[in-house]
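Below you'll find a set of structures to go through.
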Structure 1
């Protein structure tokens, strides 16, 4: 039985705290092993005397939560180690992004998100239908995402073939991959709009360095 895992992460909320709203879906064919890649990553942390903690991009960049007592240099080493692992991962992704001021209310956002996920599935229908089961991993943190995922996947694929699993970034490395990619795509939007923060530049450098060292390589993993 062929199984596809879909790990989902979002950036932003439907309030006034963020200008942009992003949802990233990471696709992994479970026939392709990731345990060896994860094992090498975790051994690299041990050898570098870095903490083996769940990767979370925003707190890492801003020095919050588990990263609150870490120097920027240490946080950048953690990000670099995770990024090396990511580049070996046999995954593909798509990020859906929205300017919240152009959306309107929460119901409209939910409708747009459901429509765009549906279009993604229809465009890649032969790929998605090649799997006997599709497992969607999401922590259920935002109702609009949970509802849009369920509506779109069950609309396009056989309801019996789709399984929803609660999953957070602390439990799965691939959930952390979705978090990392979501952060990269958000930074890409900010760099294009010349809205990058001092934290973005401390972590990624200027726009040229960001595109060359991060965005270009991550975008090679996009599901076309």
Structure 2
């Protein structure tokens, strides 16, 4: 299977966000990755998940939500409104970009990026599916959670007790098609053998099935 990798710059208000757009042949859709606080498009965990999506013929866009200067500030890392604005700019870019125009669009969020993904989905009706891995969907807020219409999968580690509770609270507020998947034996970063692989497969199947469903 041939795969194209493109380095891109995405305009978002006063900044430009660098990213890597990866396009497998005959792709079923494209997933924008919203990483968590203190992470970047070079995150080995997100890159691994992206590779699994590529094997399922799903395109990915890994990009930096914050500039290096912004990422040095704790408050900015947890500024969900700012992260959401950046992600919305990225979704608009994907809709207008010649390589991704017309594709089904999904959002994959980790940590605080999950809150941004859900807020963006609440405001951007063309989002076809959302996946959160070890995320903080509760930070999206009750109003946004009840407005999400995109099918949403929440993946949490079985040993990540506090985050399980927060995901369960967010899950109860969602009014869309939804699923809470708990990966046995996994802690917050899915560092245990085989756990990240399980999370990535859950994500790939969720996106694949809902990209196809959106075509019907």
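Which structure, out of 1, 2, was distance in nm of label points 7 Å out along Cα→Cβ at positions 81 and 121 calculated from, if the result is 3.8? Structure of origin is 1. Upon calculation of distance in nm of label points 7 Å out along Cα→Cβ at positions 57 and 89 from the atomic coordinates, which of the structures 1, 2 produces 1.0? That value comes from structure 1. Each of the structures 1, 2 was assessed by volume of the Cα convex hull per residue in Å³, for residues 153-200 alone; the largest value belongs to 1.
Could you tell me which structure in 1, 2 was used to calculate FRET efficiency 1/(1 + (r/R0)^6) of positions 97 and 185 (r between Cβ atoms, R0 = 25 Å, to 0.05) as 0.05?
Of the options listed, only 2 reproduces it.
Looking at mean count of other Cβ atoms within 10 Å over residues 25-32 for structures 1, 2, the greatest value goes to 2.
If log10 I(q)/I(0) by the Debye sum over Cα atoms at q = 0.09 Å⁻¹ is calculated from each of 1, 2, which structure is the one that comes out at -0.37?
Answer for the origin of the read-out: 1.
Look at relative contact order in percent (Cα under 8 Å, 6 or more apart) for each of 1, 2: the largest one is in 1. Structures 1, 2 were shown, and distance in nm of label points 7 Å out along Cα→Cβ at positions 1 and 33 at 1.6 was computed from 2.
Identify the structure, out of 1, 2, from whose coordinates volume of the Cα convex hull per residue in Å³, for residues 129-176 alone was calculated to give 76.
This value belongs to structure 1.
Throughout, read-outs are computed from the coordinates displayed, never taken from laboratory work. In this text the structure is predicted, and so the values were computed from the model without any measurement. Cβ atoms are built from the backbone, for glycine too; each structure is taken alone.
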